[in-house]
Structure I
Amino acid sequence: MDSLSEILQSSRLDAKVFLHSSFCGSWAVDTSGSRQATFHVVARGACWLHMPDSDQPEPLRAGDLVMFPHDAEHAISSTEQRPGVDVPRNQPTEGVPTGPSTSLICGYFAFGENRWNPLLEAMPSYLIIRSEMTSDTGHMESLVNFMIYEAEAGREGADVVINRLSDVLFIHVVRTYIAQYKPDTGFIAALADNKLAASLNVFHQQPEKSWSVELLAKAAGMSRSGFAEHFHHIIGQTPMQYVTQWRMQTAYDLVITTQLSTQQIAEQSGYQSEASFAKVFKKAFGKGPGAVRREGDSG
């Protein structure tokens, strides 16, 4: 399994659509403050994206998607001018629109509790995926159209279908970001770097292995010093810091979702000593594995 697939599978992605409505007249949508990675798909019509640190709004049209990985302040509105405080927020049109309207599908991408997500961490404050940007435009268009169809048809099970389509939508966003934006640093940049990607892939296949910088460098086909420097420059962490952080996130999931003993979880996380594992775990989360499990059981 490649690193992107491993992270997507283990991050417990839970995408949900909370709004599919039409807006007409003077309107604005602002979902900031939700503490979630939110997204908006323009299903029909057109609108404008306003960011607080820019005087130039971004035009959005049918098929475009805008995502806010870090819950950035924003407003999507009917006009090129920034909406004033008198413009109604998050109030869809009731009934059938009588004039020009814009239809939005709004949702969020949620991940497992305490789950460190290097994908989100590497993304900018907002990201626009335009309908013509993707190399597989047809697939993206089909996905969005299917979401629109399910939202409007009102068939049994539509909510579940739309939410699962939103999971796939997130994967398309990541793929498009890698292909179109070509970031220089961050985890996503590492996925596009053949040598770092090779090293990350072998680690994610066997995170419990007794890894060292030398072994990771060998997988990348680089010298130890060159690999360590390159890894830190791109990802912003030392190789072993990344290894430890990923292991701890995986261990946290095992603590709250399984009945494995602490010793078993320690071994699956690359630690032969339960005591040393518990020490690193407590440093990462502020409490030991036993306390985390008890809180989970009581919750």
Structure II
Amino acid sequence: MLIKTGDTRSIQPFLKKLYIPKHDSHKGQNGKVLIIGGSSLFHSASIWAAEIASYFVDMVHYSSTKENNEIFLSLKKKFHNGIVIAQKDLPDYVREDDAVLVGPGMMRGEGEEARFTRALTKELIEKFPNTRFVFDAGALQTMNKEWLGKLKQPAIITPQAKEFEKLFSLSLQGKSQEEKMMIVKKIAQEYGIVILLKTTFDIVSDGGDIFVIEGGNTGLTKGGTGDILAGLAVSFYAKNDPVTAAVLASFVLKRTAETLYLRQGNWYNIRTVIEEIPKTLFDLSK
């Protein structure tokens, strides 16, 4: 199914399913998420994910790496829209929260921090198979694909093409749009996951249905937009099914980029995108 950001009718079936807080709800009933990310090199990525999530859920819990202690301490002063937690307390929050994002800004490649990324991702999957996970960036680049099959709740993964190819040992290079769609569908079905493949036209599949989200502009090539996408996905997944979460995350981000372009061309940054996204979703839901 093709979903175009220029045609808001195409997103209506998903907007109708979107969880809306009830007027008599209490603190915590409208979603709690845990975001695990950051490293000594990538400071901002996971914070962007946490910031956007704070607009859509009641509580955001955030944890970074032990090598990031200085940043960790400073975050307690700067990150006012959630709670910064210590690594030792992670199990408590994984159990408590509705959905968990792992990976934005986490180290990949070689070295102690990359080994920590891999070990933590593996441990979380093995110890908490019933958790609603979103895996992004560093987690995708260090994990084994077989781990995904251990989960009893479908994880959302948000790879770009190279991350997809590395994780599943399947090349997308030179493939047509239709071929990419069939590959994504096959892999999603095989591992029981929802894939949000980030390309010019994003592809979402749970192994059954396939959705292609068309839209956006070159402003989305800026570093950090993928972290925002992951933050949107985890915040929507807290109270919605994973396909709805993935499709809406892609659509809202692309639609926001188009709105910003009409106002200021490609000259916008991540902060502008974060601030505009709630307005986009509000306008769509009216």
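Where a number appears in this text, it was derived from the coordinates with a stated rule and is not lab data. Bear in mind that the values here come from a model prediction, so they are computed numbers and not experimental data. Cβ atoms are built from the backbone, for glycine too; each structure is taken alone.
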For distance in nm of label points 7 Å out along Cα→Cβ at positions 37 and 53, structure among I, II ranking highest is I
Test item: distance in nm of label points 7 Å out along Cα→Cβ at positions 29 and 245 calculated as 3.2, pick one of I, II = I
One of I, II was used to calculate log10 I(q)/I(0) by the Debye sum over Cα atoms at q = 0.09 Å⁻¹, yielding -0.54; that structure is I
